[in-house]
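Dropping the structures in below, format is structure tokens.
Bear in mind these aren't lab numbers, they're just calculated from the coordinates by the rules spelled out. Computed from a prediction, not measured in an experiment: that's the story for all the values here. Cβ atoms are built from the backbone, for glycine too; each structure is taken alone.
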Structure I
Amino acid sequence: MDARLNLFGSPVAGQFLRYINSAGKVVVDSALPHSTQELVKLRASQINGCAFCTDMHAKDAAHAGETSTRLNLVAAWREAKVFTEAERAALELTEQGTRVADGHHGVTDEAWTEASKHYDEEQLAALVSLIALINAYNRMNIIVQQPAGDYQPGQWG
């Protein structure tokens, strides 16, 4: 299976990806815990059905030391006992922020208040930015039907 468009060979897409990758580095370098960042990227990618990003972020998280139990339970995090209250708040914010077009009317005050209990203002800014960013990546890869399964952790830096 080949992608509909070679995002990595296109000058326009390549430049765009360089810019959003730079934006992503701001989040990576923030005080938002890296394990939370990977859980957020994985959950949004699952919701959106982005196989390429689901593959990438599951592998990156495992490579960074995340357990297979936690990775396998991200899709059912509400019923799982393996996530902290802070991670649960981030996952709830991720779900609501990702499903804005599903008739959920945006992010509830309750979800925001819960996230605010666990993250300071800069961490919240990073979390909101990350949710927006992973949704952009998901949409690009879904639109071009980027194939999944070959990603190796660290292959792009």
Structure II
Amino acid sequence: MLLIIVIPVSLWIFWNVKKAKYADIDVSNRDQRKGLYFVIAGALLAFLSYDYFFQKNIDITIIFLLILLLTLQMSNYFIKSSMHTAFNVFVAALFFAINPVFGIMWLGIAVLVGITRIILKRHTLQEVFTGALIAILVSFIYLYANIKIQS
């Protein structure tokens, strides 16, 4: 996963910051984010393809991460939803599926991330809430699907 998703996305961001296509490593500009969403989605699809064709596995977590990303991308046309907050809320759901205590603890981290996004003036309160709300909806569907698959 590191080789297929994290490294290419990180290199893409660093390259575009170096070439001055992105204003910062945070990719806070709404227009600049549009290209980043496609790169992340491509990396997720590459991982899903690798996982399916070489491991004979379908990773539902990555599918829901892709759904979260696409939903955030659609919302980006209306409001710059906080990806940091959204991804941390989703991670809280992942931990919650394993152990509810860890999920609640990570949800606390997600709240702190949202607060820092506002303090750093990367997002408004509305943008943080929008990111969190999108992630909560996707996370509930993920948890429901996860319970159904395990049953």
> Here FRET efficiency 1/(1 + (r/R0)^6) of positions 43 and 107 (r between Cβ atoms, R0 = 25 Å, to 0.05) was calculated and came to 0.95; which of the structures I, II was it taken from?
Replying inline: I
>> Looking just at distance in nm of label points 7 Å out along Cα→Cβ at positions 51 and 75, which of the labels I, II belongs to the structure with the highest value?
In response: II
>> Quick check: -20500 is what I get for helix-only ellipticity at 222 nm (-39500 (n - 2.57) for each DSSP H run of 4 or more, over all residues; to 500), calculated from one of I, II. Which structure matches?
In response: I
> Suppose you compute distance in nm of label points 7 Å out along Cα→Cβ at positions 3 and 115 for every structure in I, II: which one lands on 4.1?
Replying inline: II
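Give the label, chosen from I, II, of the structure having the highest value of relative contact order in percent (Cα under 8 Å, 6 or more apart).
Greatest value across I, II: structure I.
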>> Quick check for you: by distance in nm of label points 7 Å out along Cα→Cβ at positions 59 and 91, which of I, II is greatest?
In response: I
> semi-axes √(5λ) of the Cα gyration tensor in Å computed as 25, 21, 13: which structure among I, II?
Replying inline: II
> Which of the displayed structures (I, II) returns the greatest value of distance in nm of label points 7 Å out along Cα→Cβ at positions 35 and 67 on calculation?
Replying inline: II
